[in-house]
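Listed below are the structures to be examined.
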Structure 1
Amino acid sequence: MTKSFLTIGEPMAVFSADEPDVSLEAAKHFTRYIAGAELNVAIGLARLKHQATYLTALGEDPFGISIKQEIKDNQIDTQYIETMTDYWTGFYLKQRVTTGDPAVYFYRKNSAAAHFNQQIIEQVDFSQVGLIHLSGIMAGISENGLVAVQKLFEKAQANQITTTFDPNIRKPLWSSEEKMITTLNALAKEATIILPGINEGELLMGSRDPKAIADFYLNQSDITQTVIVKLGPAGAYIQTKAGESTTVSGYHVAHVVDTVGAGDGFAVGLISGLLEGLSLPDAAKRACAIGALAVQSAGDSEGYPTNDQLKQFMEAQK
C-alpha cells in the first residue's frame, strides 16, 4: 500500500488578470482560482490518486469557505484544517503575461494561516505518512508558521519519514534578506531532499553552478541525502550524498501561458514518483513533465495532469 502525503501551508484566493500584458493597476477583469504553493502540491498529488493531507487555518469568510470546499472537491483530507473567526484568508492579484514571470501583489498579512494552531500537529497520525513536503513560505509568513514547519521536521525525523523542502523564496515575507537566507538554509539542514531552483541557489549560497549548490546543501547536513536543482526548461540536476549525480532533460513547451505553479508541479512529479517507488532520475523526469504542463495553463494548479494525461504527454514527448 502506498503511504500518504502530508504538507502544511497558507491557502489563498488568487485573482488572475484576464487581459495579457496589462499592468495590475490597469487590469479590469480577473478570474479567481485557489492558490498557495503547498496546496498546489497537494492538489497535484490528489489528482494523481495519492492520498493527500493538508494542514492549515482559514478565515471564516467567503474566501475561506470557498477554498475549503474546493480542497474537499479535490479529494484532499481536510480534517486538520481549522476555521478561525478572528483572522482572514489571504488573497493576491496576478498579472497575465505572454513572456517571463507575472507581477503579483499579496494581501496576506495577519492571515489565519499565520496563526496556525500548532496543537493540531500533535493530533496527526504519522504512521501512514510516506512523505512530508515543506517550504519556505509557511516559515516566512510568521514566527508561528516557522515553528510549525520546524515541528513537522521534528515529527518526520522521529517517525523516519522522508521530507522534501522547497525554499520557495518570497522576499516580501521576510524582515531582511539576511534573515531569509539564514532561516531557509537552517531549515534545509533538516530535509532529506532539497529542491532549490538555480536562481534560489544563487541567492541562498552564492552560485548558479548546480553542482556547487548541491555540494553546499549536502555538506551542511547529515540528514540531507539528495539535492535536486531545478534548471527551468533545461531540466534538473540530481546529486546524492553517495556521490552519484546526473542531469535529466526538460520538456519543450511551444507556448507558455503562466509560469506560476511550475515549481510546485515539479514537486508533484517528484513526490508522486518517489511514493510509487520510481528511481530518482525517473521521478525527476516526471517532475519536469508536470512542470512543463503547468506553464501551459493560467491558474496555479489548473495544468496539473491526471495519470492518463501525464502518461500521454510523456509518451508524446519521447
Structure 2
Amino acid sequence: MTTETKPSLMVLLGPTAVGKTKMSIELAKLFGCEIISGDSMQVYRQMDIGTAKISVEEMEGIPHHLIDIHDPDKAYSVAEFQEQCHRLIGEIHGRGRIPFIVGGTGLYIESVCYGFQFTDVGADEVFRSEQLKYAESYGAEALHDRLKLVDPISAQRLHMNDQRRVIRALEIHHLTNTTLSAQMAAQTKESPYDLSIIGLTMDRQILYKRIEARIDQMIEQGLVAEVTDLMNKGYDKSLISMQGLGYKEIISFLEGELTWEETITLLKRDTRRFAKRQLSWFRHMKDISWVDVTDKENFSENFAQIHDIIAGKLLSNTE
C-alpha cells in the first residue's frame, strides 16, 4: 500500500529480548508483510544462537530478508544496509505486499526511515593502524577515551568494545575536522516513506530478567560450541562479527582470559547495558508510537493496540 506520494513502510523496534519476533510474525500475517531484518548481526551466516536469529519454523512462512547474507569475515555497513533496504522496499511493494523492518539496530533503521545521506569521507589506513596499535597497547577503554575528547556524543553512543566504529568516528574527525555526531545531527530526517513505527518497551527490571533468561537459554542451546566452531574455521576475535555480544565474551573464556562465572556475569551485564543504549537511541527518534508490553500475558491486548495504530496510519483509506 502507498499514499499518493510515498510508499508505506512498517517498522517494529525495541531493545533485545522485549518480544519483537512473535509480535512481528502476527502483524506480518495480518497486514500482508514481508519482513526485513533490522539487526546488524543477523546478516552473518553460522552465527545463530548468539544473535537470537529467528528460525525457519518461527518465521511461519513469512518471507524474511537480510538474514544470512554475509560470511563472518565480511564487514557489514549501515550504508550497505540502507541501499539493500531501499531496493527491497520497492521489490516488496511490487509484489503487492507491505515492507516491514523489524529489529533493534537504531542507526540502521533510522538511516532507512529518514534517508540519511552518507558522505564518502575516505579512509586513512595509516591512522586506523595507529589507533589499533594504541588499543592493543593501552586497552579499548583508552581508545574510547580518545573519542570522548573529540566527540563525546558519539563516545556515549558507542561501546568501547565496538572498536571498528570507535576508530571510524575518530577517523572521520581526523579527516574532516568535524564529528560523526555533528554529521548525524545535520541530517534532515525527512522520510521518503509513509511511516508507521511501533516501539516496544517494558519495565526495565523485567526486561533485564528476560535478558538474563535468554542468555541462560543461549548457553543451553550451545553458544560455546557455536563460537568454538567459528574459531576452528578461522574466524578470530579481530573480526567485527566476532566482537558481537555473546561472541567476544565466550572467546575470552575459551582463551583462558575469564573464568566461566566471570564470562556469564560479564555477558549479562554487557547485554543489559546494550539494551539501555538501544532504548536511549530510540528515545531520540521521532514518529515512534510506544507500546508497553510489560504484561506478556496480555499479548492479544498489546497486539490489538498495535493493530489499531498501524491501521489508523496505513489503512485508513481502505477501512
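Read-outs: derived from the displayed coordinates by stated rules, not from any lab. It should be emphasised that the depicted structure is a prediction, and the values quoted were computed from it without experimental measurement. Cβ atoms are built from the backbone, for glycine too; each structure is taken alone.
With distance in nm of label points 7 Å out along Cα→Cβ at positions 221 and 309 computed over the structures 1, 2, the top value is the one for 1, the highest of the group. Quick check: 26 is what I get for relative contact order in percent (Cα under 8 Å, 6 or more apart), calculated from one of 1, 2. Which structure matches? So the calculation was done on 2. For the read-out mean count of other Cβ atoms within 10 Å over residues 13-20, a value of 23.4 was computed from one structure; give its label from 1, 2. Structure of origin is 2. Here helix-only ellipticity at 222 nm (-39500 (n - 2.57) for each DSSP H run of 4 or more, over all residues; to 500) was derived from just one of the structures 1, 2, and that gives -16500; the source is 2. When semi-axes √(5λ) of the Cα gyration tensor in Å is computed across structures 1, 2, the figure 26, 24, 20 traces back to 1.
Ranked on FRET efficiency 1/(1 + (r/R0)^6) of positions 61 and 293 (r between Cβ atoms, R0 = 30 Å, to 0.05), which label among 1, 2 comes first with the largest value? Structure 2 comes out on top. From 1, 2, which structure was mean count of other Cβ atoms within 10 Å over residues 125-132 = 13.4 calculated on? Computing mean count of other Cβ atoms within 10 Å over residues 125-132 on every structure in 1, 2 gives 13.4 only for 2. Which one of 1, 2 has Cα Rg over 2.2 N^0.38 Å, for residues 29-108 alone, as calculated from the coordinates, equal to 1.08? This figure was derived from 2. Across the set 1, 2, distance in nm of label points 7 Å out along Cα→Cβ at positions 253 and 277 reaches its highest value in structure 1.
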